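Following are the structures in question.
Every number in this text was worked out from the coordinates using simple rules, so none of it is lab data. The structure presented is a predicted model; accordingly, all values stated were derived computationally and were not measured. Cβ atoms are built from the backbone, for glycine too; each structure is taken alone.
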Structure I
Amino acid sequence: MTKILLVCSGGMSSAIVVKAIEREAAKEGMEVEVKAVGTGEYNEEVKNGWNIVLVAPQVRHRLPVFKEVAKELNIPIEVISPQGYSPLGGKNLMQQIKGML
């Protein structure tokens, strides 16, 4: 099981991206747990055993802060490309996720 934490500003679009990842992972036979959290929840939630952190494009300016915590926990972290951050971006996101593993 791969645990993927998505950090966003807390908007509706993150739920759409979570579903896109889950759909694409199911197609590829990959077991995932995906959770989206707002920037204010990140510091606590990231400590809960996540394998990967993906940062939504709209909060990429906070990446240096997120990276500090992820580095301490040895968790790979990247910003989602604009092409991946959409209802149809599941395939792009799965490529990014596989590259991070």
Structure II
Amino acid sequence: MENTLRPVLVGNVTDLPEKLGKTVKIGTKEIAVFRLENGQIRAIENRCPHKGGVLAEGIVSGEYVFCPMHDWKISVADGKVQDPDVGCVQSYRIEIMNEQVFVFLED
């Protein structure tokens, strides 16, 4: 059986600070949601694969967040850790409808 995606409202666009992360808890998942300087909104798993740093507390630069614990650079677009470090976090699809931000999660 194929997993289906369901939209979950995480807030309004104006609720998200620009160039900062916001922690959103949905059930057992903790997601970091970012509003980038270019206006795009991205969502990734909120734990660095290295030592579990809270990514929503990291510094955002362009399409990347830097883990606040050990400065790992992680793409907020696809969740990939950048060289020379390796790893990945889950990334989530986002849609904006009437200024409301939805994250899509698997059922």
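Taking distance in nm of label points 7 Å out along Cα→Cβ at positions 21 and 93 from the coordinates of each of I, II, which one would give 2.3? Computed on structure II.
Tell me which of I, II gives 34 when you compute relative contact order in percent (Cα under 8 Å, 6 or more apart). Only one of I, II returns 34 for relative contact order in percent (Cα under 8 Å, 6 or more apart), namely I. A value of 2.6 was computed for distance in nm of label points 7 Å out along Cα→Cβ at positions 5 and 85; which of I, II is the source structure? Corresponding structure: II. Suppose you compute Kirkwood radius over Cα pairs in Å for every structure in I, II: which one lands on 13.2? Source structure: I. Suppose you compute distance in nm of label points 7 Å out along Cα→Cβ at positions 29 and 61 for every structure in I, II: which one lands on 2.9? That value comes from structure II. I, II: which one has helix-only ellipticity at 222 nm (-39500 (n - 2.57) for each DSSP H run of 4 or more, over all residues; to 500), as calculated, at -11500? Answer by label: I.
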